[in-house]
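Trainee: Given below, in the form of structure tokens, are the structures.
What follows draws every value from the coordinates through simple rules; no lab data is involved. Here the structure is a predicted model, which is why all the values come from computation and not from measurement. Cβ atoms are built from the backbone, for glycine too; each structure is taken alone.
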Structure 1
Amino acid sequence: MTASLYDVTAQAAAASVIRAYSTSFGMATRLLGPRVRGHVRNVYALVRVADEVVDGAAEDAGLPVEAQRTVLDDLEAETLAAMASGFSSNLIVHAFALTARECAITPDHVRPFFASMRTDLERTSHDDASHDDYVYGSAEVVGLMCLQTFVNAGRPGRPVPADETLVTGARRLGAAFQDINFLRDHADDAERLGRDYVGVGDPARRAALLDRIDADLDAAAATVPLLPRDCRAAVATAHGLFASLARRLREAGATDARIRVPNAVKATIAARSAAGIRPRRRLV
């Protein structure tokens, strides 16, 4: 009884994180079936807490870089320990561990993520190779964690591997999301955090990145119909929202303004996805 109440409380804490931090992703997760929805929120909450350690909240509290690194290292260690034991006194970590243990999220997913978070404390600009390494850890593995929940939620003790086509789709969708966010948030990243992930000041590099984003979105769209039925509308909605952002970023050109998708467009994308209309494979 007590353990069950604790589990419920931990997952409620995780759900509160996505409500506070994300309107678009939060809207997409509401379209997930109940089998999966809480697990994806648990993944998001841990990822968001770790991101906050390196993106300003810890610094705003007065922690120097070395202290931020210690906090991040401790969070990783606590996460891995909870995945092994099934318990953490940190509610967000506990919620994530519940999901990891049921859905076969492994340390091979978690360690690259924390490695990328540490990179934010160590370097302020990236070449193509370090960009790709960073995106794999910060975004592609998050897509793989979500895919593990899509495939294995509701199958405790009986996990199955995800189809390789879905693995590729999850990685490419995660990469597209991250690169879109890099372009969208470049002014804030530069001014507040002193970071440049994609060399946005180089018009040729920006154009090449937008082409890569379109290709990743196209590849990911082809895999959405292969997902479990109770996950398709949510993933299609997230895909549609970011595809709209990518198109608007291309149309806007180099700008410091933060590009947004109007609420009415968001609602239309969500409605189309809920109706079973597949995401567009080619952007127009």
Structure 2
Amino acid sequence: MVKKAVIPAAGYGTRFLPATKSSPKEMIPIIDTPVIQYVVEEAVESGITDILMIIGKGKRAIEEHFDRSPILEETLEKKNNLEMLEKIKAISEMANIHFVWQKEMNGLGDAILHAKHHVGNEPFVILLGDTLVQSENGPVTKQLIDVYKQQKGSVIALEEVKPELVSRYGVVDGDAVSENVIRAKNWIEKPSFEEAPSNLAVASRYLFTPEIFSYLETTEPGKNNEIQLTDAMREMVKNHPMFGLKFKGKRYDIGNKLGFLKTNIEFGLNDPEIGDELKGWLKEFAGEL
């Protein structure tokens, strides 16, 4: 059974400065809920009970968000706002959440290495803390777990991207096992259009067997002098079965301003409280452009 998750959330969020000078980018809200809470909810809905977050300097607000807030709870209770009180309590009760500090920003691979002792000799999932994924077939993390049970190997979420955009992503080179599952032969980080073996890009959700740690430990710093997870994956696939799952759905990249705004609009349109009013305003506003 896969019960442990790792959520890297130590990055500086420089693309959202000055907002992220004192507030973590993972705490930026989509409507009224921080991005990282959506990520934790996906993990919990997938059967995960134990979550380790990798955080860094200036990320204390993440810890506080998932902790109890007795004064706030008491205030809500006095105001008889019981619905919000239950929502606030539920945040701290979703899962067993632990934190470890990445003291230096040495790349995603280094962040994952910080989880070695917590994970132990178990398979585990990774959910990037600044990216949301939605699928018509349920939580993408749950889908990775289902493929792992069938194939007995690491599984990486994949999304189709426009061929001219492959140079922005890590992509898979492999052969189809089924309609949506690829057996990986190689992982290539940001290939040129001409070099890309596919347009199936890594989509911020991973399931690894514990062997990944031994490869991360021997991976030399790569791009930006950081330990890159893709470099370790490229070595691991030579000796261990790895698969890609082409999920049906959409990835929302909250790590850039335009993606953040688009995500808020899409989620707002689906929000039962404000959706209709927002739709009417957008139609009116679009007519004035």
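Trainee: Work out the source of 0.95 here, i.e. which of 1, 2 gives that when Rg/Rh (Cα atoms, Kirkwood Rh) is computed.
Mentor: On the way: 1: 0.95; 2: 0.98.
The read-out comes from structure 1.
Trainee: Then there is this: Comparing structures 1, 2 by relative contact order in percent (Cα under 8 Å, 6 or more apart), which one has the largest value? Please list the in-between numbers first.
Mentor: Details: 1: 19; 2: 22.
For this comparison of relative contact order in percent (Cα under 8 Å, 6 or more apart), the top structure is 2.
Trainee: Out of 1, 2, choose the structure whose coordinates give helix-only ellipticity at 222 nm (-39500 (n - 2.57) for each DSSP H run of 4 or more, over all residues; to 500) equal to -9500 when calculated.
Mentor: Working: 1: -22500; 2: -9500.
Computing helix-only ellipticity at 222 nm (-39500 (n - 2.57) for each DSSP H run of 4 or more, over all residues; to 500) on every structure in 1, 2 gives -9500 only for 2.
Trainee: Assign the value 1.00, calculated as FRET efficiency 1/(1 + (r/R0)^6) of positions 178 and 258 (r between Cβ atoms, R0 = 30 Å, to 0.05), to the correct structure from 1, 2. Mind dumping the intermediate values first?
Mentor: Working: 1: 1.00; 2: 0.30.
Clearly, the read-out refers to 1.
Trainee: The value 37, 18, 11 for Cα extents along the principal axes in Å, for residues 130-169 alone was derived from one model only; which of 1, 2 is it? Don't skip to the answer; put the middle values down first.
Mentor: Details: 1: 37, 18, 11; 2: 34, 20, 19.
Traced to structure 1.
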